[in-house]
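Every number here is computed from the coordinates shown, using simple stated rules; none is lab data. Worth saying up front: this structure is predicted, and the values here are computed from it rather than measured. Cβ atoms are built from the backbone, for glycine too; each structure is taken alone.
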Structure 1
Amino acid sequence: MVTALTVNIGAASRVRAELLLRWLAARPEEIFLLTETSAGAGTTYLLEQFRAAGYAVVHTPDVGGERGAAIVSRIPLVQEQPTSFDGVSIPCRVAMAALDTQPRTWFLAVYVPSRDRGQTKTVRKQTFIASLLEALEALPAEQHDHLVIGGDYNVIAADHDPLHPGFLPFEFAMLATLEARGFLDAHSHCSPGVHAYSWIGRTGDGYRYDYFHVGPTLAGLVRSCTYLHETRQEKLTDHAAVQLVMDVKAALLPCTDPTGSGELPLF
C-alpha cells in the first residue's frame, strides 16, 4: 500500500513549522502534498529539513509573495520529468512529480487561489482554474490516467451540505469537470453520502475545500480516503488534512528522521 496526505500549512511561521514537522515526521504516509507554502522562513525550514533527511522534494519557487504547493516523498522520483505546468496562470501554485511506483503514478499538488467579492480576485481565480483544467486536458494519456491530484481547491461541490451562498458557477464547474474527465473523488467514492469538511468558518459552518482526485486507471486501487482534524484541533493549521490509501507498491528512500531526534518509525 502507498499512502499520501495533503494539508494546507497556512504559510507557516518558523515556530509553527517546527510543530508541523514533528507531526508530519511521525505520520505513516510516504507522500505529503503541502499547500499554501510561502517564501518565508517556515516553508524554507520544513523543506530543508526533509531534503536533509533524504526525502525527495518538489517545490515550484514562489514569486512576488505568492503562496504555492510542494511535494515531499519517501518514494523515489523517476528520472523522466513530468509534463510542465508552466502554462498555468500562477505556476507556483502547482507541483508535479513522477513517482517510482507499481503501477507508475504521477502526483500533482494544487493550491487554488481564494477570492473575495471583488472582480480582480474573482477573475484571478477563474483564470487559474481554467488554465489548470486546460493543462490537465493536455497531459499525455499515461500521465492523465495515472495522476493523483490533491490539495486545497478552495471550491465546494454543487451538492455541498450546507450549500453556502456566494460560490460562482466556475467554482462548481471545477469539480464537475474533473469528474467528467474520469477523475475519481476519492472521499465520495469511499464514503458515499458522507459530508466531510476540511475548513470551519467563523460561524461554525464546514467547508470541504481539500480533496484527492485519482485518475481513471488508478480508480480501482483506492482503498480509503479520510479527513484528519487533529491538524486543526492541535492548531498546526486551520485546515484538516486528508489521507489517501491506494493499493500501489513502492520501495522507499533511505530517509532519516527530519526532526533530527532519531530514526524514522517503521510502518
Structure 2
Amino acid sequence: MNNPAPFDAHKPVKIAELVETAGTAKARLPLPQMFVLAMLAGAFIGFGAAAYTMTLTGAETSGGPARVLGGAVFSLGLILVVLAGAELFTGNVLMVIAAVDRKIPLRLLLRSWGIVYAGNLAGAAGLAAAFALTGLLDGQMGETAAGIAGAKAGLTPFEAFVRGALCNALVCLAVWLSFAARSAAGKILAVLWPVTVFVLLGLEHSIANMYFFPQGWAAGADVPASAAAANLFWVTLGNIAGGAGGVALAYWFAFLGGWSQPAQGECKQPSANGENP
C-alpha cells in the first residue's frame, strides 16, 4: 500500500483512535520521565507567555491587532510541546477518552494529571525565576508583566472558570487537529489558529498563568498569593471541564462509543504515535 501524501489529513474517527492510543501510553510513562517532560512543557508554555508579554509591551492598546500578534507568538509554547515532545496538563485532559473507553483506570489518569500538573508548575515557575535574573523585567516589559498578573487576579471565580473552559476547548481542539496532520508544517498550522484565538479573546490557561503570576511578582506586581492560587484553582477546573466535556467526551461519544461503527475503510488498529500533547 502506498503511503498517503503528507497533506492528506487523518479523518476524525482516526484522530479519535490516535488520541486514545496516545492517552493510554501517556498514563503508563515512568514517573521520572513523566515529570521531566512535564517540566519541559511548563517551560515551553512559559517561553510563549514571555514572548506574549514582550509583544504587548509598548503597544498603544492591549486589544485587537496587538493581541492577535501576541497570540501568534504565544502559540510557540504548544508548538514546542507537540513537535519537540512534552507533557502538558491542559492537552492531557484528552486522556479522558482512554479512561472512558476503559483503556486506563481512573487512578492512572488522576496520577498522570497530578504529576504533570506539578511538573508544569515547576517548569513555568522556574522559567519565570530565570527571567527575573535577566533584567528584562526591570523596564517596560516588567510594567506589562505586572499588569497582566493584576488583571488575572481581578477575575471573579465564575469568570475564571468560564474563561478556563472556553480556553481549553480551543487548546484541546488544537491538539486534536495536530493529530490530523501528517507533517510538521501541518501540525504547526493546526496549533497556530486555535491558540491565537484563545489569546485574542482573553481566555484563561492554567499553565500559562503558572508563568504569568511569578513573572508579575518578579516585576513588582502587588498580587496576593491567595488571589493567584484562587485564579489557578478556578481556571484549572474550567480547563478540565472545557477540554474533557467540550472536546474529549463529545468526540468519544461521536466516534468511539460502543454503539458506533468504524467508518467505511477506516482501520480499527491505531498506528503508533510519538506525539506528547
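Here mean count of other Cβ atoms within 10 Å over residues 29-36 was calculated and came to 14.0; which of the structures 1, 2 was it taken from? That value comes from structure 2.
Of the structures labelled 1, 2, one was used to calculate relative contact order in percent (Cα under 8 Å, 6 or more apart), giving 33. Name it. The structure behind it is 2.
Starting from the value 3.8: which structure in 1, 2 was distance in nm of label points 7 Å out along Cα→Cβ at positions 69 and 237 calculated from? Traced to structure 2. Here FRET efficiency 1/(1 + (r/R0)^6) of positions 21 and 189 (r between Cβ atoms, R0 = 35 Å, to 0.05) was derived from just one of the structures 1, 2, and that gives 0.65; the source is 1.
Taking distance in nm of label points 7 Å out along Cα→Cβ at positions 85 and 109 as the criterion, the top-ranked structure out of 1, 2 is 2, with the highest value. The greatest value of mean count of other Cβ atoms within 10 Å over residues 45-52 among structures 1, 2 is that of 2. With helix-only ellipticity at 222 nm (-39500 (n - 2.57) for each DSSP H run of 4 or more, over all residues; to 500) derived from the coordinates and found to be -21000, which of 1, 2 does the value describe? Going label by label, the one that fits is 2. Between structures 1, 2, the greatest calculated value of Kirkwood radius over Cα pairs in Å, for residues 117-180 alone is seen in 2.
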